[in-house]
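> Below you'll find the structures, each written out as C-alpha cells.
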Structure P
C-alpha cells in the first residue's frame, strides 16, 4: 500500500505573534515552528496502515526551506521518504491554490491512500482534503475515526454530531481527512532519527508545477484579539433587576 500524508508546518503554539507590515500575515522572524498537530494524527494513521498492510509512507509538505524539518520529523517517526513543494510565499495562497499545488505534486505518483489532518492550527480552513479529492478525481470522506482495508475497498468510521457515527465504504484510491484524537502519535526514536538522515527528500519548486496562483479569496487583515473588561451592576428591586436584565439580553446581547 502506497500512502501519502500531507503535513504542514505552523507557528508554535507558544510563539510570540507579531503582525507584519502588510497586516495580512505574521512576522516570521524570531519565532519557532512545529508540525501541525492535526496532521500528526494523520501521519500516525498512515504509519499504522503501513505496519499492518506493508508498503510505503510519503510525507508531503509545502513551504520555504524550513519545512524540511517537519518532513524530517515524519521520516524519523517512520515515513519512508519526503516531498518538499518549495514556495517561500505559500502562506499567501488560498486553500484552492494550495490544493492545486499539492495535487500537481501528488499526481506524479500513484498513491492508494492520501491522508490529511482535520485542519491547520494557523489558518484553520479545513479544506485541503476535500479540495485534493476533487482535483484528483478521487472519492473522499471526512472526520475519519477508523480505517479498515478490505481488498480494493476501505471501510471507514466517520464521526457525526451528537455522539453519532457512520460507516461508509470507498473504493481505492481515496483521500481521507483524519479526525484529531483518532490515535496517539508516536515519538521519534533515536534509531529513527539516525535513519531519517539517509532518507530521500525530493524538492519540487511550486512554480515548476504549472498550477494557477490566482486567488479565489483573500485575507484582508489579521489582528490579535484585544482583552477588555466591562462589568455593569444592575440595581433596584428584584422585579426591576429582572426587567432590566431581560431587556439587555434581548436588545444588547441578543440571546433572547
Structure Q
C-alpha cells in the first residue's frame, strides 16, 4: 500500500490553498517544486473565487478551528474535494461527514499528515495492547508545539490518547493538564506545552515505580506535514467520500 501511494506522487494536480500561514506557504513551495499548480490562494484578505476554484482538482485547508466547517461546506457545495489539516474542530466531524455525503463530494482529514507520526500511532497501538497486561505502568502523554498553535492538547495528542484507550482497558478517558480540568485515576494525563519554534514533539511514557518506557516522535520541520498533505491531495483528487490517513497508507 505504501509503495502504491508513493508511486502516485507522479500525478499532477491543480490545488486551491485555503489558509496561507506557515503551513500554507510550505505546501505551496512543495506543490510548485513537484510540478503541481496552485489555482488559487484563499486567506483572510482574499475570499474564495468560486468559479476559479471549480476548475481545480482539490483544496488543501489549514486555517483555524472556527472557520474549518464553513470551508468544508463551501467546497462540498461546489464539488471540490478538500483535504483538511486544521485541528480543534472535530466535535463537528459528524456534521462535516453529513455535508460531504449530502453533496456527493470528498473530504480527507487527519490530525497529523506526517508518515512518521502514523508509524508512531501504530507503534503505540501495539504497545498499549501489550501494556494492558501490566497495570503497574501508568500511561502519560506530553506534547510540545510552537506558541502560535491555538488548540491544546494537539489533535495528534488526542489521537494518541484515543489509540491507547481503544487498546488499554484500565483507563476510560483523557485529561489535559494545561486546561486545569479535574482529573481522575481512570484518565490518561496529557501535558500540553507551548514553546518557541517547536514544530511538534509527542511522547508517550509508561511509568512504574521501577522504570519508565518512552516512545517519542520529534518533527524537525513542517516539511513532513506538508508532504503528507500534498500526498493526500493527490490521492483524493477524483474521489467521492470521506477518508483518513489509514486509507492512504493502508495501516
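Just so it is clear, none of the values below were taken in a lab; they were calculated from the coordinates. All figures in this text were calculated on a predicted structure; none of them were measured in a lab. Cβ atoms are built from the backbone, for glycine too; each structure is taken alone.
> When distance in nm of label points 7 Å out along Cα→Cβ at positions 163 and 203 is calculated, the result is 1.8; to which of the structures P, Q does this value belong? Don't skip to the answer; put the middle values down first.
Working: P: 5.3; Q: 1.8.
Computing distance in nm of label points 7 Å out along Cα→Cβ at positions 163 and 203 on every structure in P, Q gives 1.8 only for Q.
> When you work out distance in nm of label points 7 Å out along Cα→Cβ at positions 27 and 195 for each of the structures P, Q, which one comes out largest?
Details: P: 4.3; Q: 2.8.
Comparing P, Q by distance in nm of label points 7 Å out along Cα→Cβ at positions 27 and 195, the maximum is at P.
> Looking just at mean projected area of the Cα convex hull in nm², which of the labels P, Q belongs to the structure with the highest value? Walk me through the numbers on the way to the answer.
Numbers: P: 18.6; Q: 13.9.
Structure P gives the largest value of mean projected area of the Cα convex hull in nm² among P, Q.
> One of P, Q was used to compute distance in nm of label points 7 Å out along Cα→Cβ at positions 67 and 243, and the answer was 2.6. Which one was it?
On the way: P: 6.2; Q: 2.6.
Answer by label: Q.
> Matching task: -11000 is the computed value of helix-only ellipticity at 222 nm (-39500 (n - 2.57) for each DSSP H run of 4 or more, over all residues; to 500). Pick the structure from P, Q.
Working: P: -8500; Q: -11000.
Going through each structure in turn, the value belongs to Q.
> If we compute mean count of other Cβ atoms within 10 Å over residues 131-138 for structures P, Q, which one ends up with the highest value? Walk me through the numbers on the way to the answer.
On the way: P: 18.4; Q: 13.9.
Sorting by mean count of other Cβ atoms within 10 Å over residues 131-138 in descending order puts P first.
> Where is distance in nm of label points 7 Å out along Cα→Cβ at positions 51 and 155 largest, in which of P, Q?
Details: P: 2.2; Q: 3.3.
If we compare distance in nm of label points 7 Å out along Cα→Cβ at positions 51 and 155 over P, Q, the biggest value is for Q.
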